[in-house]
Structure I
Amino acid sequence: MKALILAGGQGLRLRPLTEDKPKPLVLLNERPIAEWQIDWLKREVTLDEVVFLCGYKWDRLKEHFGNSYGGVAVSYSVEDTPLGTGGAIRKALNELHNPSENVLVMNGDIITSLPLKSMVASHEAPGTQPTVTMALVPYKSRFGIVYIDKLKVVRKFEEKPEFPDVWINGGVYVINPQKVMKHLPETGDIERETFPRLVQYAEIVSYPFYGFWSLIDSIKDLHEVESEMKSLQAQSQG
């Protein structure tokens, strides 16, 4: 299976860590984010190739990974000008000659223990065959919640609660490349251009996941994910 990793952004909220490298090379517990991602992909599926959809400082990615990593072929779909997530995916699929097999797509700033093998199986189950299967994770507030009563008296504080019935896009997709191509823009984001169109035809199926999932969008996120990963590792060894 081939995996496309969206890695074209400048990672501005991770400055100064991204001043000389793209976000996938930012160190997370002493290893680049992208290494954690590829190792996870390898554990979950039979991975033939990883394609970085890149632009900003992309040569640093190539210097680090070259043409292979851990026995998996690595290639680069380079944007001369930013194409957006939808345009980047379209370009990469064209360069892969619009493969007939399903393709994995993930954002380059996601760390998760999502059971990808199960997600792929659900996408390929007889009788479904959607254009996209999208991982969903519960919305977790970045802020503490304050509860008040009818008299406006504060009654309770809850620090960064999770809302199990409110879902957000988890940034991991299984896509049917032949079906999705006609809905991908030349320039634009898949989230704004492609997904709203597919929703009209009931062509997106969700894969809800309650386990470990983190977005690394800032230095604060980075430190929190590092701590959470160390905690999970200690629990697994304990």
Structure II
Amino acid sequence: MPISDPEPLLQVTGLSASYGNIRVLNGIDLTVGAGEIVALLGPNGAGKSTLLKAMMGLVPTTQGSVSLDGFPLTGRATWDMASLGLALIPEGRMVFRDMTVEENLAMGAFPKPHRAALGRNLERVFGLFPKLKERRRQFAGSLSGGESQMLAMGRGLMSEPRLLLIDEPSLGLAPVIVREIFDILRGLKAQGVTIVLVEQNTHMALGLADGVYLMRAGRVILAERAAAVDLDHLHDLYFAREGAAGIAE
């Protein structure tokens, strides 16, 4: 169910993945055009985070392919992905608590191709997240939840990714901080950053995204341009209030 350009930046085709004998992804098709934000929605257990991890090589795939601008990523090692243009901002932030803010950001530029641009990218991140500049010498473990999320996002940007995968950035944050995070995402979009966004807040995600994919039980059941989404229909599918006849093929 392609919803992006004929030659998208990201192309996921027929992707399946399992944890042991448990199939988690079942033939996922997904496309993302350059400079787009695509929202990946669905209830807990739908397979959204697993899909991001499969793209990054953190979960082995059993079928299908992933390519970035036509270059195959399937089967590549996770530690190669930063150099190939991907960065994952994981659910739960996962910052290095005993390192400073600046040291955490420097870790995002650890791959050799990105080290020369460390200073320039630090200034870019501090421009996007002024609070991080104020706290650059603080240990990451002393940050608030919102600041930790900003740090995780900034660290992801330090490798100048062509594609940014963001998993649940609003999770556990106060509404005012959620709005701030989404304002930052709008700024990244304005800069042409391509993003796949996993998000539970459907209203916020729809207001930001160019395209929307809804997952349930490891399958894509709806794929549309965000402007064409019927929110009531989306919620019916999201909460399984609609029978199989209403599920997009």
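Summary of computed values
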read-out	value
Which of I, II leads on mean projected area of the Cα convex hull in nm², for residues 96-151 alone, largest value	I
Computed 1.3 for distance in nm of label points 7 Å out along Cα→Cβ at positions 32 and 128 - originating structure among I, II	II
Structure responsible for 0.95, with FRET efficiency 1/(1 + (r/R0)^6) of positions 56 and 200 (r between Cβ atoms, R0 = 35 Å, to 0.05) calculated and labels I, II on offer	II
Ranking I, II by relative contact order in percent (Cα under 8 Å, 6 or more apart), the structure that comes out highest	II
Among I, II, structure where Cα Rg over 2.2 N^0.38 Å as derived comes to 1.07	I
Structure (I, II) behind the derived value 15.3, 45 of Rg and Dmax of the Cα atoms in Å, for residues 24-143 alone	I
At a computed 1.7 (distance in nm of label points 7 Å out along Cα→Cβ at positions 8 and 224), which of I, II	II
Which of I, II leads on FRET efficiency 1/(1 + (r/R0)^6) of positions 160 and 216 (r between Cβ atoms, R0 = 41 Å, to 0.05), largest value	I
Highest-scoring label, criterion being FRET efficiency 1/(1 + (r/R0)^6) of positions 64 and 104 (r between Cβ atoms, R0 = 30 Å, to 0.05), among I, II	I
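Readers should treat all values here as calculations from the given coordinates under stated rules, not as data from a laboratory. Keep in mind that what you see is a predicted model, and the values were worked out from it rather than measured. Cβ atoms are built from the backbone, for glycine too; each structure is taken alone.
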